Structure 1
Amino acid sequence: MVVPEFRGFPFTVSGTDRFYVLAGKKRYLDFSGSAMTTGYDFLSKSDLVSPVSTLVFKSVWNERLTRKLRYISKMENVVYCTSGTEACETMLSRYATPIFALENAYHGKGYLTYRASNGVGIDPKNCIIHLKVPRNITEEKSAASYNDDIVRKASKHFDINGSTLIMELVQSDGGVNALSDAFIKSLVSISTEHSMHLAVDEVYTGMGRSGELLLSKKRHMKPEMVCIGKGMAAGLPLSAVMYDGDWNISYNGAFGMQSGNMLCSRLALKTIAGLNNKRLAFVRNSGKAIIKRLSAINNEKILSVRGIGFMIGVELSENKKPLTEYAYKVRSELLRSGVVCSLVGASNNTLKITPPPYIDAGTLEKGIGKIAEVLGE
């Protein structure tokens, strides 16, 4: 069961300074992921156009954004929402149940997303089947075998042809678990064999955090639906589902009054423009260097350091037991050092390091240096 760690911090934010949050006279470098793609203070006065509703009016900025997202995804259509949860909920509501999801996933707190995010095995009441995810490469064959078996069992309960299979390519709140190419291929094979509608949740991996605009493109996948979150609009309430095929969506492709409004659309275009090849390469290369550096730390409580780009997890464990209290101690030590990170995983024992992709090299080094110091470098 995934229980994302949203326990509050012992301070109240009074302002921001690019990659920092301010609390009185103190500054905290925000590696929690809340700074989204750009960091803070990204808006300028010229960006502040009116949030004209796309539900009612077509706007030039939203039309430009739609063309941009079609180009990035190579998909036919775009529908707009206001959050990652809404985008995933929209994907899962497109077709009838059952829904296939992965253990340790987190897609949101909506009706369908919450049920798809939490559970094991076959859930006949909610018509959801949870597939196993290997914890490491040695478990991949057994996980694939388990999944083939549970799909066969599910087919006795439901008509699974035409169902939806949703996945994160990196399970962020599940513990920063990056799915391997081989395991992704096994999931795609399941979806193909049973004519499933393949949906990829790129709320975390999309728009730069993975070092790619869309990680699914890098993995050479061809899903029917892909969703992205408010990271594309510097944290403003905007998300989208890019999709192929027919879908009866009225009102200019917006699911709500402010979904894809003119202000958020303009900011998304500005945000995406900064995610050029140089910036994405910086994220990829820096992520590899960070993982290498933290992996070299001599701390017996570090079970593994893993991830991709600026989605990095440090799992803290001892004798195969999760060190939840130690993880909170590390988080508190980081706070005293001026760095904010969050904890993820079923036991909240994985330190998640999520710098904003727009961060400069000097500030990144300062933050990673403090993390390395607290972990024992």
Structure 2
Amino acid sequence: MNELKNKLETLCVFRHILSDAVIASLCAYLEAPTSSAYAGFVSELYGANGGNISEHIRELCENSSNVYVRTLGKGGKAPDHLYYSLISELDILQEVAELTKAKLCSLLEYKGFLPDFVNTKLQLKEFYLHRVNSIEKFGYGIYAKNHMFYVDAQDRIVPVHNPDRTELSHLIDYQRQRQIIVDNTKALLAGKPAANILLSGDAGTGKSSTVKAVANALWQDGLRIIEVRKDQLRAIPKILDELSANPLKFVLFIDDLSFGKDDDNFNALKAVLEGSVTAKSSNVVIYATSNRRHIIKEKFSDREGDDVHRNDTMQELISLSERFGIHVSFSKPNKETFLRIVHYLAKENGLEIPKEELDAHAERFALERGGRSARLARQIVDNLLSER
């Protein structure tokens, strides 16, 4: 056991693991084995995942952003000395993953009750080398186990721990529009030229849900999605710099995009779409949704005024949408499609109600709301479920 502590202190590639609360408490126990130190280690392990040491080691390795995976992620070849260090350290961590209560408590004279923990079968070396050899699909660091992210107030990329679970099979109609987006995204994953996409159309028609469903369908092929708010558009070049050396493929998702004619964020997005020095990356595309065909909030008064080159100005404003390589339009569903969506959602949610009654309720709801949409169909079904 004392030798294990010495081995852990020689970690280099995985040295950051020593600061993990579970591993740090383990090292503290090995340094000075007391019943209290043992209980402290198990308490940290319980807090991490309920008490499985093998799974904790696997997750630490899986999420590691160490120098070896960063080198491979950039498309480079790791030198032999780095590879051999990695292999040696995986053997050390395998030993940790196989620890048991009996092994650790052999250092104690205390015979009272002490909490137990478990380990499960883990071939760490085979597992880890398989992942790094397919790093373009599995990724590393925060991108290893998460597939949806957002940009926080400090312009940092942060995982979404409870992501939207919408699947393509949950979406009714708009097959042509969805296929365009799926095909473009698969081209990105295949390393082929892929376009930025603008999804425009009526509110509630499933534009945002389509993007998230595509991300859910393709994340295991190496796709990640990062939501960027409109007021964060100036951070995109910095984000692209951060992602450019990553082996995964990314969709920057801008939801509900629109600009006033004097909006400073307009030029930031324009620069990104046109491709400034820092704004090009072969592993990133931008998907934006908008309820407006030309993105710009244009008033009739904007067509007047004393601008000598007014026509040029207006053309620049309304042509921003043309800077997206692909434009996909979503229109409100007709009555037949609307009812089909309602029927599907009712069935999916186990709502048993006569078809005629359901149709009448849906149409009454649509008339009260002044239109039909997939979002409204969801609200109808949720409303009926809440009444039962």
Structure 3
Amino acid sequence: MNDLSVAPTGTVSPLSPQRLAARAEAVATVAASHAGEVDGASRFPAEAFAAIKAQRLLGIQVPQALGGEGAAVRDVADVCFRLGQGCSSTAMIYAMHQVKVGCLVRHGQSSAAIRTLLGRVCSEQLLLASSTTEGQGGGNVRASEAAVDYQEGRISLERRATVISYGADADGIVTTARRTADAAASDQVLVAFLKSDYTLTRLQGWNTLGMRGTCSEGYVLRASGTCDQIVPAPYETIHAQTMVPLAHLYWGSVWAGIAAGATARAQTFVRNAARQSGGQLPPGAPQLTQALLKLRTLRGMLATALGAYESRMDDPKALASLQFQSLITLTKVEASELAVATVLTALRVCGLSGYRCDGEFSVERQLRDILSSPLMINNDRILASLANTSLLTPMPVSLRD
């Protein structure tokens, strides 16, 4: 692997997929070397993000006119996949950042403040966190309790956020809120604040089974700024056209990366065992084929969903269609369930060597991390919300449908 630890210098050149892959791989190597410590201490993956910033990966989605590289959705998804093989928490933090950047790029460029922020994400490699859940609403991101307050051209906001992942280590927070104090809970806006605009008061810690390095603690967020820090488009539009599709595609790519890392470890285990026994395969070897099959299915499903989104992303009517919304939402369910199944199969391949918490063939950390995937926007909540939609979905009558 090439050593790309030195930050790219000079002006931004057209994005090269090969160069981007090498940059991501360089970061994944750093992330993997610290993943155990990050997990054990439940701390922010500082070393990995120093490498991400050195490789200037935080602003790749931003258009070249604003200092970015104009990366496509599938380019960012591939970075998420590669990082997921090295450190789950690093990959998930990166994915969450890129979801917010994507929302600002697609819906905020008519605001001078948002354009300036995007430029700074590139030039200063700012890391953006997300705050979309609060209070009693829990995981219902389409309802906000806290409202934006307007006073003499300025805005302020106070919200009790049940989760702000890596909030203490972010350079800014992009948050939802009710448009005004008398607005309905679903009448929301998206607002971008930099660290100098807000304070965080910790409400609860983050002592969890897995994804420990995301540091997804709860906070009281108190922020103030100017009116043009509000993204011009209604959040309802942002949510349907960008937030949900990017979250499911980028998160799914992270989970696929975790599954790929576990499967690669299982493959190495089988090869090593066969070599040491004169060619005799270990008992779990047949399961390796199953793991590879599941991983291939997972990657193929994500590739299909990425293609479906990229072909529609500039067509609001197509994005709003029942068919697409069902496809992209169920992608999250399928990707998470299949990723869990793949890692569990990798565990069966490695047997006790995989079950151990130490040793080169342990998949313990990957298993704990991947178990978070069905719970991030709970799959049962998603399936329940789609129950009525399922009744309206026409059943295929041929393989061409």
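The numbers here are math on the coordinates, done by the rules we state, and not lab data. The structure displayed is predicted, hence computed values, not measured ones. Cβ atoms are built from the backbone, for glycine too; each structure is taken alone.
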For Rg and Dmax of the Cα atoms in Å computed as 21.3, 79, the structure of 1, 2, 3 it came from: 3
helix-only ellipticity at 222 nm (-39500 (n - 2.57) for each DSSP H run of 4 or more, over all residues; to 500) from the coordinates reads -10500; which among 1, 2, 3: 1
Thinking of 1, 2, 3, which structure, once mean count of other Cβ atoms within 10 Å over residues 221-228 is computed, gives back 17.6? 3
